[in-house]
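Multiple structures are listed underneath, in structure tokens.
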Structure P
Amino acid sequence: MLDCNKKRYDFEDLLDIMRILRAPGGCPWDGEQTHESIRRNFIEEVYEACEAIDISDDRLLCEELGDVLLQVVFHAQIACDRGAFNIEDVCDGVSKKLIHRHPHIFGDRKLETSEQVLEMWEEVKKKEKQQKTASESIDQIAKTLPALIYAEKVQKKAAKSGIDIDCKCDTDDIGDRLFDLVAQARAQGVDPEKALADATNRFIARFNEAEKAQKK
């Protein structure tokens, strides 16, 4: 039985609260939710946590991280209710992943710099996901990312394989040029997010074809 008068609650209390809210006789709204119905809530909470980081507000960050954690617990409980997985599976999976991706801490591999760690991290991820080509690695990038982040991640991975984008922009002008492009898109009735995402996907298609041609 949940003690509703505790001075301080912990993670197990949060799990109990979510179970109660989702259980028969609990909150009608919480009980009706699905992964899809609260998907946007998850995105919004993450952005709000990022804003707290940007303004260096620890109190707000603590609150917003709680809201992000609530979304994780909510999704895990929805999955548990339909017999897919539970929060323990989530914790188990991420713990195993962290141990496996840090052999320099939990194993006998010796690394000394952050650069070496990042290179090893990518190497381990490729083995985990059985990625043998750069195209396979690029295809694993989430297409639901904001278009600018998506384009940047795709370009970084492509650059590691030797295919980089030739850019002659003055660094100081990049923000202004991006702003101007958004204005042009708006004036022409074009969604700039979709336009950039579409352009990135066209680049991926050309990259995949080029990589296949090299292997022939």
Structure Q
Amino acid sequence: MTREAPRTDRERGERLRDVLRGPGVPSQRLRDEQLIDEIPEHAALARTPQDPSWHPEGDVLVHSLWAADLAAQHADRADASADARELLVLAALWHDIGKPATTRPRNGRITSYGHAERGAEIAVALGRRLGLPDPLVRAASAIIATHMAHVSVPGVPSDKAVRRLRDRLRSAGTSLEDWAVVVRCDGDARGSAARPDASIPWLRVAGRLPGGG
């Protein structure tokens, strides 16, 4: 009896795109397709703990899958195109993909400084390895790189900060609105530690800027 040959990275990428574009619940379909265990960057998320004061829901994989499911729900409610759904779910799924490389214990806490920027680099390399379209990878990596932007700007962001973020996202082929969905999903996928939607002040400022959001 011959054994089935392992799937190639390109084949895994094709199956991942099927999951991202829907229909169905991404977390369940990723497990059904064995796309967690077969993609090392996904498997590493399950081995990466998070500080329970910020993430009582569990490890990075639990959080990331939850965020991906929330992004899919948003896309479905908005009757988004398959392309739009693919971007939102991928960016939500990979938004913390840099945490395995950056998570460290510090003063009794679990930290992951720089995970957004490192995650964007990993997303580019992983997307290329899996054969994902360059525009998708570029847009998703821009959202990943900036999904913590609101943390460094307490209160209402300045027009300059919002304009800079908006223009960076646009140049990567995405938008402040897409970024806001991922930020919202990130905040909601924390169970009892869920925070108010951090994207709202940014969207409000963008709404009064020339050129909008």
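Read the figures in this text as sums done on the coordinates, not as results from a lab. This one's a predicted model, so the numbers in the text were calculated from it and none came from an experiment. Cβ atoms are built from the backbone, for glycine too; each structure is taken alone.
Out of P, Q, which one gives 12.7 for mean projected area of the Cα convex hull in nm² as computed from the coordinates?
Numbers: P: 18.7; Q: 12.7.
Source structure for this number: Q.
When distance in nm of label points 7 Å out along Cα→Cβ at positions 39 and 191 is compared over structures P, Q, which one is greatest? Intermediate values should be presented prior to the final figure.
Values: P: 1.3; Q: 2.5.
Largest one: structure Q.
Among the shown structures P, Q, from which was the value 12, 26, 31, 25, 6, 1 of P(r) over Cα pairs in 10 Å bins from 0, in percent, for residues 23-134 alone calculated? Mind dumping the intermediate values first?
Working: P: 12, 26, 31, 25, 6, 1; Q: 14, 45, 33, 8, 1.
Computing P(r) over Cα pairs in 10 Å bins from 0, in percent, for residues 23-134 alone on every structure in P, Q gives 12, 26, 31, 25, 6, 1 only for P.
When helix-only ellipticity at 222 nm (-39500 (n - 2.57) for each DSSP H run of 4 or more, over all residues; to 500) is calculated, the result is -18000; to which of the structures P, Q does this value belong? Numbers along the way, then the final one.
Numbers: P: -22000; Q: -18000.
The correct label is Q.
Kindly point out which one of P, Q the value 3.0 was derived from, the read-out being distance in nm of label points 7 Å out along Cα→Cβ at positions 15 and 199.
Working: P: 4.7; Q: 3.0.
Clearly, the read-out refers to Q.
For which of the structures P, Q does the calculation of relative contact order in percent (Cα under 8 Å, 6 or more apart) return 21? Intermediate results must be reported in sequence, preceding the final value.
On the way: P: 12; Q: 21.
The correct label is Q.
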